[in-house]
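No value in this document is a laboratory result; all are computed from the given coordinates. Values in this document were obtained by computation on a predicted structure and should not be read as measured data. Cβ atoms are built from the backbone, for glycine too; each structure is taken alone.
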Structure P
Amino acid sequence: MRVAQALLALAVISASALAQEPGKVAVESYTLANGLKVHLVEDHSSQVVAVDVWYDVGARNERAGRTGFAHLFEHMMFQGSANVKKAEHFQFVEKAGGFLNGSTTIDRTNYFEVLPSNRLNLGLWLESDRMRSLAITQPNLDNQREAVKEERRMRMDNQPYIGVVIDSIASLYDRDKCFAYAHSVIGSMNDLNAAKVEDVAAFFKLYYAPNNASLVVAGDFEPAEAKKLIEQYFADVPRVPAPPKVNCEQAFNTGALRRTVTDKNATLAASVAFFRVPEEAHEDHPAVELLSNILGQGESSRLNRAVVREAKAAAAAQTLGLYGPTRGPNALAVLAIANQGVAVDSVEKLVAAQIQRIAAEGVTEAELSKAKNSFRSSKIMERESALNVAESVHYAETFLGDPLKVNTDLARYGAVTVADIKRVAAKYLQTANSLVLMIVPPEAK
């Protein structure tokens, strides 16, 4: 009886553990003759389908004097094509009961539609039409160039801390050896002002082609029908010569950098320490991400407990990932906003002390377990929508080199030990590998 009870308990524990793991994603992959990579994820749990296109282009592909083009196209791609008039892309999708958007990071650009499953053809047609025949005209360029400027004013120039942080982070990288990461995603307004329609058209022709793109269809569809539609809409989009490879030779631990900047929108001083950290596929990346969680994410993080609640020196203190996933050197930011009447340099010292403590003493098993659980939870939630599944498959292909690693990436995080956390803290979160930005209100300078 005791043996039976023990076996039953073990079975219950095992089932519970399995329930806490993200479901496996079955991915069917193939490539069209024109180079478009296709990944199909069939899931009939809900009557929706996601059409998600990633282009292998971001700010990292831009050159000096012509920055901001990747982000500009996030706007340009909704300005019409051969068979879709301006603003009709939104109208078609919304009238069908779906939603859509696009985004640009340093390393990639995505565009997606989430639709009722009986309108898969609409999403595929819309994406293929603009891939084949985007309307790159002078009026569209002029209009969207102004839209980008307004976006910068609203989201960066008129917000405390954000604008100066985004503009400063590029200083962490060598502009001559790693221009790919030494400028912001939104780019230079001077570069955009100087851009001619011919420049923009050439950028589109080079990067927005089937052999520089991946398509994921996830959700409620029949594979045979999806393949037929994909062939019908995308097969005749011409491929182009491969874009030039991105070069980045950024060294780590090249010496401390320090800047003091005035932020006209800030009422409290702040310090931001940027540290160079490795790319997603690097063996140290999982430990760095879990370290970031332990150090500065959530109410129980080291910084929130020690600097905000106990010392009462900061109004807020947290870690930030500002670049998104990368295939080159990334950056981890540690932000602390000083409380009224507290000197910002004293806040900086308190933050540095917490970092040094982890590098010297490490973290507890309980802290690491909590960080792992948080990451596991995020992976489980990714499986709850067709769009998030599609994005996860793209991430695995682009940053880990294989779409099937969508099912194995979590294991990298599970293997991280407290010794790994201590090691990466000492290796990457050191002064010689940092840029410290002191942000002061206008009257404090």
Structure Q
Amino acid sequence: MDVIAAISTATGSGGIGIIRMSGKDCFEVLNKIFIPKNKDKANGYSIKYGNIYDEKNNIVDEVLVSYFYAPKSYTTENMCEINSHGGIVVERKILELCLNNGAALAEPGEFTKRAFLNGRIDLVQAESVIDLINSKSEKEAKASINQLEGKLSNNINMNKGKLLDIMADVEASIDYPEYDIEDVTNKKVLDALDDIEKSLRKISNSFKNGKVLREGIKTAIVGKPNAGKSSLLNTILNEDRAIVSETKGTTRDTIEEFVSIDGITLKLIDTAGIRDTNDEIEQIGVKKSKKLIDEAELVLAIFDGTKPLETDDIKILELIKNKNAIILLNKIDILDTILDQDVNIINAQKNVIKISAKNGDNIEELYNTISDMYQINDIDIDDGEILTNIRHKNQIDEAIKSIGNARDTIEKNMPVDIIEIYLKQILSDLGKITGDDITEDIINEIFSKFCLGK
């Protein structure tokens, strides 16, 4: 494979920047632009100090270069990483020198793609790299690490091994029909399929928790104008993200932010105040707020606890009737509300918490309630069977469907070679997860989602 190069650190100024190269001849490219202070041959897993020079023999930067010799590198190829001073100008100049001296610009995710194509990692592990980079919470990062370590792959490969064992028996029945072993083989196949299906369903069912880990909980903050929605958002984020004003209707569009609670990400959406209004722009915001209530997985409905419920409040309670919702009675710093005794609040049958969005009183109780509702603390990351990738989920479900088809052929006493067709389909479905049976187009699509330099 050709030598590839890319900047691996994020764009912008920083303490260091890393330009990475990989390929059989990467050290030849490096030697054209780098002169180390120590001229001795570099060993693998070693670092050399020196300077990068341009075409006119001018020093571009003072750098450290890490050496990795095949096959003991990220890609299993010869690799080097040039650690320069951070900064767009310096990094781009060094990359330009690499490209001018024989390297090609790496495609997004090409270093990890080479690690996959060269057999160091499978496709599940490769995808876990980008999941780890994009993690928004500790638990999501831990789930990605587990997959990078091969825990999901090991489970899939264990089930593929069971399939290969029973396929050997099926093929024996096909090759030696004179021996009356078909009934015994069919029973053995059914028992194995039951075990495999049970294992796969457990993984598939974990996607509910995995989706929460990966995408977070879409959480809409709703209420009338001046109920305290923006104050609540600011308190949770611990920053002045939203405008807080005594003037009604200042929030006319949504504000979205992510926050981690007990290791789970909430996608918080501060919505426009819901009320009857003649203001055309505000009406658009109100309509959008109502739509977000329908789409949200959790609604934080906030009410001004210093005032009796009004018609607009009753309408909000009606909107959240069939939603996962928490009712927040706000402004207890002004008045210890008795709204929790209101018949409309009682009939809503939701968790009710008295808070001060301004001062943060009882916000911790809100966090604990959310944690209990979604059983966040019960999500066991360490068991290695938390499915976070929708592609993996779909392929496992396809395998379960193929298991059902295989079982039907046996129960209908169909020829054993028909059974084998469905067993091979199960194997193919599982192989698409780990990358053993997958098209080049899908591989390219997966790695196109990666960042440059990874």
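Given a computed value of 23.5 for mean count of other Cβ atoms within 10 Å over residues 104-111, which structure among P, Q does it belong to? Label of the source structure: P.
One of P, Q was used to calculate FRET efficiency 1/(1 + (r/R0)^6) of positions 56 and 272 (r between Cβ atoms, R0 = 35 Å, to 0.05), giving 0.70; which? Structure of origin is P.
Assuming 2.9 is distance in nm of label points 7 Å out along Cα→Cβ at positions 128 and 256 as calculated from a single structure, say which of P, Q it is. Of the structures listed, the value fits Q.
A value of -14500 for helix-only ellipticity at 222 nm (-39500 (n - 2.57) for each DSSP H run of 4 or more, over all residues; to 500), calculated from one of P, Q, originates in structure Q.
Of the structures P, Q, report the one carrying the highest value of volume of the Cα convex hull per residue in Å³.
Result for volume of the Cα convex hull per residue in Å³ over P, Q: largest is Q.
Work out which structure the value 16 belongs to, where relative contact order in percent (Cα under 8 Å, 6 or more apart) was derived from one of P, Q. Among P, Q, the structure yielding 16 for relative contact order in percent (Cα under 8 Å, 6 or more apart) is Q.
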